[in-house]
Structure P
Amino acid sequence: MRSAARHVAIDDLPEVESLAEEVRATNEPIVLRRKGKDVARIVPLESRTTAGRKTRRPKTAADMAAFLSSAGSWSNFDADAFLKAVRESRDIQSRPVPEL
């Protein structure tokens with residue numbers, strides 16, 4: 001089982017602080033080496049939660065109008081007919097049966 005990460009203040013370690021700032025600014029990890037061997041990795045915290053995400057744009061009046069126009073669009077949805085169609089479609093053979 002993994003233990004919680006230990007926190008180390010880097011306020012008095014200018015070299016480490018500058019590396020941490022570089023990692024944060026570039027959003028790219030840095031691998032630390034000693035005598036040609038990798039010993040640690042400094043990774044940006046944001047990369048794990050925001051990787052691949054686009055920044056959100058502000059909502060416009062058109063966005064709100066489109067959202068509101070969708071209200072009630074499922075009011076006449078027949079769940080029983082939908083589930084029946086799903087069950088029936090699962091019985092349809094969609095791939096050829098392999099020859100033995």
Structure Q
Amino acid sequence: MPSEIRQQNETAVVKPDEDIVASVVESLRQELQQAVQETSRVALDLEKVEMVDSMGLGLLIATHNSLSESGSALEVRNVNNDILNLFKTMRLDHHFRIV
């Protein structure tokens with residue numbers, strides 16, 4: 001199912017409807033690539049996401065790297081405690097802006 005994508009000021013906000021796992025990574029990758037091409041600021045709203053697997057983490061890191069090349073960073077919003085702990089364990093909270 002496609003993510004909700006909306007513009008908020010100068011930021012493209014991508015809000016997936018489901019967990020970020022291997023089965024949805026390719027479609028989400030296309031949505032995120034489009035958002036990166038259209039604006040230099042991308043926020044990923046994880047309000048409806050309960051789990052991120054290793055493929056999902058790889059996608060988030062790749063998106064962050066694409067944004068870093070243009071001097072921006074990936075912002076991650078509405079992160080549940082389990083995902084936040086995963087990000088902290090992997091030290092991704094030092095790379096992503098988590099709000």
Structure R
Amino acid sequence: MKILFERSGGFAAITLRRSLDSADLPAADLRRLESLLQKARFFELPARIASPDGGPDRFHYRLTVETTDGIRTVEASEPAISPELRRLLDWITRTSPAR
């Protein structure tokens with residue numbers, strides 16, 4: 001499984017990009033990633049998750065997950081992110097190297 005993550009916007013408008021390949025992860029991290037994806041119901045989410053109150057200085061997220069079954073991309077605005085999706089995004093940010 002390959003992951004591409006991008007966070008844009010915010011006060012400074014700096015784009016943060018991360019990527020990881022599950023083949024490079026220790027077994028415990030791979031289990032954690034799979035659990036976070038499942039809890040966030042990532043593969044069931046709509047392609048776009050928008051918030052009616054976007055507001056200035058909010059982050060916008062784009063997460064692409066490539067598996068043997070295909071590629072799934074979800075884009076979300078910060079206020080519309082569920083706590084489960086937030087945990088997934090935070091974990092990816094901490095775990096994966098900048099690209």
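Using relative contact order in percent (Cα under 8 Å, 6 or more apart) for the comparison, can you identify which of P, Q, R gives the largest number? Present the calculation step by step, with values, prior to reporting the outcome.
Details: P: 12; Q: 26; R: 37.
Checked P, Q, R; max of relative contact order in percent (Cα under 8 Å, 6 or more apart) sits with R.
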Practice task
Name the one structure among P, Q, R that helix-only ellipticity at 222 nm (-39500 (n - 2.57) for each DSSP H run of 4 or more, over all residues; to 500) of -13500 was derived from.
Solution key: Q
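All of the numbers you see were taken from the coordinates with simple rules; none came from a lab. Everything numeric in this text was worked out from a predicted model, so none of it was measured.
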